[in-house]
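The numbers here are math on the coordinates, done by the rules we state, and not lab data. The structure displayed is predicted, hence computed values, not measured ones. Cβ atoms are built from the backbone, for glycine too; each structure is taken alone.
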Structure I
Amino acid sequence: MPQAYLVASLGIMSAAIGLLVGELWFAKVIPFSSIGWSWIYFVGITLVMFIFEPFWNMKGQKWVTLLVVLG
């Protein structure tokens, strides 16, 4: 589970940084709502990791991988 959390955290933080840089590049201002949503996504991923960590196994990892590939 730590690897999945690491990848998800890096993905969310990269997306959040990209959003904020895009806001600065095009709008020249960062609205507080964008910063708030960035933190909500990061905290959400962290909570999901803590909730599912005790139940995580290889079978679950295969199903999550399949869902990610299909989605």
Structure II
Amino acid sequence: MEETTMAKTWLSSSVEFSLTNDSYKDGVLDRRLNNIAEDATADQLLAVGNAFKTLHAGDVLTATTLTTKEQIA
């Protein structure tokens, strides 16, 4: 059987930071950023998340989720 190679084309990425703090409703605040660069590194994304947690006393960064959309042709 002949193997076919599919090409993937990056379309977009977004990242969501989950911050926990007793002062938030249900204890969690999610911040989402769109239009993330295709070549953004994990260290760069975590630096942004860590910056967010400094904006409100007591915040703890509990999750960072990167979502990438790609087209497969």
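Identify the structure, out of I, II, from whose coordinates helix-only ellipticity at 222 nm (-39500 (n - 2.57) for each DSSP H run of 4 or more, over all residues; to 500) was calculated to give -29000.
I
I have 34, 12, 9 for semi-axes √(5λ) of the Cα gyration tensor in Å, calculated from one of the structures I, II. Which structure is it?
II
Just checking, which of I, II has the largest value of distance in nm of label points 7 Å out along Cα→Cβ at positions 22 and 54?
Across I, II, distance in nm of label points 7 Å out along Cα→Cβ at positions 22 and 54 peaks for I.
Out of I, II, which one gives 40 for relative contact order in percent (Cα under 8 Å, 6 or more apart) as computed from the coordinates?
On the way: I: 40; II: 48.
Only structure I yields this read-out.
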